[in-house]
Structure 1
Amino acid sequence: MNPAGALPAVRSGRVAWQLAQTLWVGGAWMLHFVLLPALERFGLAPILIDEIGAFMRPVVVGFAAVCVALQCLLAWLVLRRPIWHDLRGQMLLLVLVAAAAFYLVGSLTNGPYWQLFSYLVLAFAGLVLILQPRPDEETVRPAQKSL
């Protein structure tokens, strides 16, 4: 086997991880913290802004769930152990649970508050995930000094 032949596969996994993460975390944050407040500041009617948010949030949550499923697969392939043993895997599973709760609460109740809570859990778990290194990166620790 040629180790150089494995390099494109590893690189494509890195690119897929970063692209998926950038798209879903950026989309979630952009919608809630940039687009909807900008529409409000622009002077659109509050009912119209609520309707736009009610239409776009389920789309963003569904897209996030698909991207997170891809990231779970990549993390499992790279780490070679169950993903819940790693903080990145735990955050990915939290996002999947938040996405499921978003749709479940939306179908059971008419109140948007629990859906908004699930959406914010998803967004902040994505922020924590961004601060973590990719699964294929080795965390370099400084050598411990002997006394």
Structure 2
Amino acid sequence: MMHNPPPVLEHACDLTVELGPIREMGRGRDGMRRIVPVVGGQFEGPLLNGHVLGIGADWQTGWADGLSELDTRYGLETHDGAVIEIRNYGYRHGPPEVLAALARGEAVDPSSYYMRTQARLETGDDRYRWVNRTLFIGNGRRLASAVVVSLFALR
């Protein structure tokens, strides 16, 4: 059987998403729930540049085995004024000692844990209409008060 060629990843941008204080919600249907507000930031890269709007949040679910489900939705504004909605969904997990260091806000080597996302972007601005029909993959790392995600267009 002939296989299709593998998809190509094209670097779109690096997002630095600044986060507000975590709001713990307690146990939900599936695990421990928390809301992490998105309060700003910036993004820069070969395809997209601008700032992160202080609109949105990461609605997380955490399980006892250390897996965190990341479910974010927030706004971006490009350097030339286009507004783009991003929905970014993924997982973060790793060894317990690494996750504990992350929770304390310590700098941790991003290769020591898994943080990957899939993103959909949407806009009504004709200049960026291509994002409406492109899937994106993210590789992330957690900082004390921000998340850095390298976003790649799936070609």
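FYI, it's all coordinate maths here, none of it is from the lab. Computed from a prediction, not measured in an experiment: that's the story for all the values here. Cβ atoms are built from the backbone, for glycine too; each structure is taken alone.
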Here distance in nm of label points 7 Å out along Cα→Cβ at positions 12 and 108 was calculated and came to 4.1; which of the structures 1, 2 was it taken from? 1
Test item: helix-only ellipticity at 222 nm (-39500 (n - 2.57) for each DSSP H run of 4 or more, over all residues; to 500) calculated as -1500, pick one of 1, 2: 2
Here mean count of other Cβ atoms within 10 Å over residues 20-27 was calculated and came to 18.8; which of the structures 1, 2 was it taken from? 1
Distance in nm of label points 7 Å out along Cα→Cβ at positions 60 and 76 - structure with the largest value, from 1, 2: 1
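Out of 1, 2, which structure matches 1.10 when Rg/Rh (Cα atoms, Kirkwood Rh) is calculated?
1
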For which of the structures 1, 2 does the calculation of relative contact order in percent (Cα under 8 Å, 6 or more apart) return 25? 1
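Suppose you compute FRET efficiency 1/(1 + (r/R0)^6) of positions 100 and 132 (r between Cβ atoms, R0 = 30 Å, to 0.05) for every structure in 1, 2: which one lands on 0.85?
The correct label is 1.
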